[in-house]
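Take a look at these structures.
Derivation of every value follows stated rules applied to the coordinates shown; laboratory data play no part. Since the structure is predicted, the reported quantities are computational estimates derived from the model, not experimental observations. Cβ atoms are built from the backbone, for glycine too; each structure is taken alone.
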Structure I
Amino acid sequence: MIKKIFFIFNMVLGISLNIFAQEIGFPIPTGNSKQLFYLQRTPNKNTIVYELNYSNGNIDKEDPIHGFWIRYQEKGQKEELSYIQKTFAYGLKTKKIAENQFEICFVSYKKFKMYLRMGSDKLFHLYANINQKTAELSSIYLKINGGAFWTPNIEYVDIYGIDPVSRSVVKERMKI
């Protein structure tokens, strides 16, 4: 019964997030049970997936989230973030705030706080404030319009999540 409910939930969630992908024409990474959220940005469809990071069967307390590329513009292969990408752009900074609870932020934008903790379903989720609601973060899209390697011109950021109570999609567009 629980597996059936979980399957139906994932189908509804998948349909909702496919609407987002259709809006911008990007693929949605699937098939990763450890996936927390993904990040996509112009100028290509390569995607960064952020997943739970385990050590000896438990959440790695020093590094609970692992980010990596899916290189859709090439052969769809998985590739690790480079040192520069982890250190200055897409890496995450983690602070343990309680047992199995972490405050997370991007190294490049510390104002957007996320919280890794166990949900009512006994699974870990990454929570964020999206449109003034606490939601399970599902994806982030950066609209980049020119700029340079070290200083891209980010036009806006779309943040998508799922309301943990109603299971509806929550969206916020931020200007940075």
Structure II
Amino acid sequence: MRLIPVTKHTLSYMQSLYKEAFPKKERKPFSLLLKKQKQGIADLFLIEEEKNSPLGLLITMQDPSSDIVLLDYLAITPNGRGKGTGSQALSLFRRKYEGKRLLLEIEKPDPSAANSEERLRRKNFYLRNHFTETGICVQVYGVEMELLTNGCSLTFEDYVLLYKNTMGKLHTAFLRIKKIS
């Protein structure tokens, strides 16, 4: 398995997988991701088998003024699920950004949520794959999220600064990021 940078030939596939995998309220405009890629802030990868068969996508944002990399989006196609694809993709992610502080956002577990089992399954998946709780929960995009890292130290201020440095002050202000616990 490997991470392949998106190209003009794979762009439409990635964009449709992105739209299919993530709720609209949690998606950044795809054009913004491409702009950030050109600026060297975002990396857009397809997750592929050695046979060039796409199994998912992985999108990161890297703070140019610190060592923090946000795993912004990870999606595995239905034919790649349940086969260790997600775990292998996270291993590739950790190797690609070795020596960096790795961060990801997950929907905050909530027993009253309609998708409470899915949220808990997702959190347990990341915990099994060497990510740890930070104790920081935020509201971003109007969604309550929990922050996980690769065991590194992270503050709420680091998190907000990551958004300011990658997305800009105006976009960050628009998100109205709040610490909720």
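Data overview
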| quantity | calculated |
| --- | --- |
| With helix-only ellipticity at 222 nm (-39500 (n - 2.57) for each DSSP H run of 4 or more, over all residues; to 500) derived as -10500, matching label from I, II | II |
| Structure with the greatest value (metric distance in nm of label points 7 Å out along Cα→Cβ at positions 116 and 164, set I, II) | II |
| Which of I, II yields 3.6 [distance in nm of label points 7 Å out along Cα→Cβ at positions 84 and 108, calculated] | II |
| For mean count of other Cβ atoms within 10 Å over residues 52-59 computed as 19.2, the structure of I, II it came from | II |
| Winner on mean count of other Cβ atoms within 10 Å over residues 68-75 once structures I, II are ranked, highest first | II |
| Entry that produces 13 once relative contact order in percent (Cα under 8 Å, 6 or more apart) is calculated, selected from I, II | I |
